[in-house]
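Some structures are shown below for you to check.
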Structure P
Amino acid sequence: MKKFLLLGVIGCLLLSSCTGEDAFAAKAYRLRAEQGFKEIRNALAEYKIDHNQYPGEENWVEELKPYFRKERSPAPQWVTGKRMLVMNAKNNITQIKGVLRELKRKVYYADSAMQVAILEYLNPIDSALLFAGYEVNEARKYEYRDISSELKGLFDYASNLNMLNEKRAILERMESRKGVLMDHIQELKDCLLELEKIDSVTVVSLFEMLNRIIEEELLYVKGEKPTSFGSSAGYANQIENLILKMDKKKDSLLIKDLKEMEGSISSYVGVMDNIEFLDFLDNTKKKIPAITGLFSDYYNKNREAVLEANKMLNSYSSLDNLRSLVHFYEEKSDSIPEGNLFTVFAEEEDMKEIRNDLGVDPYLYLDENGYRLESTALDKEQTKIVLNIEFINTYKFLVEESFSSGPFYYTDDSNSTFFIVVKARDKGQTIITSRSKFRGVKTGRKSK
């Protein structure tokens, strides 16, 4: 009789089907129905594991509802406010670090005297920002001083530089070095031409290229030539190849001179980096007052508030982490633990870590439709922290969103079989059916 009834249900569903809707929309409806259908099948499988049989036809929905229980724990308003306070502090410190990190990376393009002067300001600033970052992330107070004076000193140093005069001085030094370099190059060329092992054509070609680099690099820095020849000429490799052909013992002094010449040329063609750094420093200088204000606000105004906020947030997060232990207990004991949870989970390593961020032992209290966790934070006020957990059942929502009809559930023998059928919400009202396919791989939640 039941077989005829099942065939009748399926037949009616087929007769009511129709077509004519957008293919993508229809596919989305079918996929949603298949997903919802899968969730019901999984719940039936969990029920079978827990009860060694499937639910009967009469109250099968009520029997399955515990398997669709979800938890909702909306954060209190104070959590949002504290998170914003901490996030702003983190963002401000990150912004300060970003500006100064770029300066420290590029300072090595400056001439040596300027490098030393700038690093005298940057090194203590780096140290303070490192500890400030730790402090915000760890909710633990570190000892470091206010670096506003160093930031102001850096700003004053950059402001007192006359960039045009600095660039003019760099060009003058470059021009004076040009003559010295070319004389040195000529001397080395003459010495190398006297060596029998060295091909004279190679020497002449190399040193002509070096002279051209010296000339054209100066024109490039002056802005009289559009590109740098020396930066990509590969002269260093050619000098190295030349050295390989020389006798390391007999020609050791000459080899040393060649290497020194290579270093001098490298420094010479790097003069444009010195000039470009001045432009970068001038631009960075404009940002220093803003980041000085950000640091001063944190250090002198918001530091204590951020530390206290972080301690409260850490306590709230610890209560949230405690939920996993509650879930484990519930799965194992078919009940929710009440009272002092530190006593209940005293042997759990996770509990010991959680307790470190709480002022007192956490307690669990059952409510009408859920439970709440309570403790205090480690801030100065020992603020009371409450985490409310609300139970919601998603079965009704799942059915309304997934199916236009059903689910219809039938079982000839609840110990081993079931049959379930639904209709998707597409215009064709696609029918989805399934029989039992027991898989004992997932531990379910027992019916309450």
Structure Q
Amino acid sequence: MRKGLNRIPSDGVSRHHRIPASDAGGVGDFENRNAPKRGRVDRARHAGTAGTRTTVLPSGVTIVSERIASVRSVSLGFWFDVGSRDEPPEYNGIAHFIEHAVFKGTEKRKTHHIARYLETVGGYVNAFTAKDATCFYARVLDRHLPRAMDLLSDLILHPAFAERELEKERRVVEEEIRSIGDDPEDYIHDEFELLLFGQHPLARTVIGPYENLPAFTAEALRSFIRREYTTGNLVVAAAGNLEHERLVDLCSAALDTLPRGERRVRTRPGTHAPRNRTLARPVQQTHLLMGTRVPGLRSRTCDALVLLNTLLGEGMGSRLFQRVREQHGYTYNIFSFLTQYEDVGVFGVYMSADNGRVDRCRDIIRRELDDLSTRPVSRRELARTREQVIGGILLGLESMNARMSRLGKDMLVFGRVLEVDEVIARLEAVTAEDILHAAETACDHASYSSVTIVPVR
């Protein structure tokens, strides 16, 4: 799956549309004109453990940073606690459209100025939208942090939303919607979440439907921003060679006019019954996605579910990859997935294969699910899986974007940063019995919903 916070690319770089950034003036001139006033830090609340520090400004903006003195760069992200699940049905897709539209110009920058402002100093700027968050982020050399702050704050506070540019961007998003329809793996995931969540906002796609695009006028975009891009919904996260106090000063000056507001309260999805759907599409293979709801990121079973997903179908050494692809050669593409939001998650399996092999693949998948839900995994398999997950976490720390993303996501979901040692300790505490308990629900394929895409005859 690709819609939850835990599925944002670990390097922080969007796969959809990288927007290179750029220069519109001298760095020295910029820093002199926009040097933040001192004294705001003392009125803020500070907290921090290990290598991270957190400040909550009087306005309600949360600032979290991690200093890595051994690097020469900084990754900076503006994380808003708003995504497609927070949109009215008639405006489904507006958060994603805003994420696109702010790059079409601000009150003082044209599109090409935005594109070059960081690029000409070796950095870049980008953004992405998920079901539960929107993030605008930049990576620059440490000495250009003020420049990154200036650009990101300009994008969210002063977008121009010129109608001519909005009309062009509607056409761009139309093509993006078509590209999803042309990709059966993307398409089946969207259809599956619609099936699994029904009338709940999580059922809607991030990009929204074609028919909503005409409603995304400049006034509609500004109204959504005023309501959702508020101080209480914003976490500013940064990782790299920076001083926390300097970051707080920059935020205080740059975000002084951001609308005030409190954190949102979301509605959890209600109960659901398993449903199955078959679609005929112009494809070469049959695509199958099957799965169920599981507890979310704040649940006690979160760590066991991560390990369960990894050993079942994440990576070349996983059970499904080894059984279905390596031993039998039935498929090229098979994996399990775990997407978790703050209050609910999705666990399941995706595969594509020739239609004549699908039943054999499905039988093997069900046998593995039955085994995991009835027998504890061996100590050797558990140790191997745990080391795989922990290794992935530690390797990810070598990326400043990954560190910044971890800070932003943790603050949005938990209200604090989960230190790496704490995360590792929790994973090391997971037992075979914990995984068995999690699998009793997650691997109960009798309760699975499914979507199957078959070739048009």
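Given a value of 31 for percent of Cα pairs over 18 Å apart, for residues 95-158 alone, calculated from one of P, Q, which structure does it belong to? Let's see the in-between values first.
Values: P: 38; Q: 31.
That value comes from structure Q.
Of the structures labelled P, Q, one was used to calculate percent of Cα pairs over 28 Å apart, for residues 127-318 alone, giving 54. Name it.
Details: P: 54; Q: 47.
Structure P accounts for this read-out.
Assign the value 28, calculated as relative contact order in percent (Cα under 8 Å, 6 or more apart), to the correct structure from P, Q. List each step's numbers first, then the result.
On the way: P: 28; Q: 22.
Answer by label: P.
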Test item: FRET efficiency 1/(1 + (r/R0)^6) of positions 383 and 415 (r between Cβ atoms, R0 = 25 Å, to 0.05) calculated as 0.20, pick one of P, Q: Q
Just checking, which of P, Q has the largest value of distance in nm of label points 7 Å out along Cα→Cβ at positions 87 and 271? P
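Work out which structure the value -12000 belongs to, where helix-only ellipticity at 222 nm (-39500 (n - 2.57) for each DSSP H run of 4 or more, over all residues; to 500) was derived from one of P, Q. Don't skip to the end; give the middle numbers.
On the way: P: -20500; Q: -12000.
Label of the originating structure: Q.
None of the figures in this text is laboratory data; all of them are computed from the coordinates on show. Computed from a predicted structure; not experimentally measured. Cβ atoms are built from the backbone, for glycine too; each structure is taken alone.
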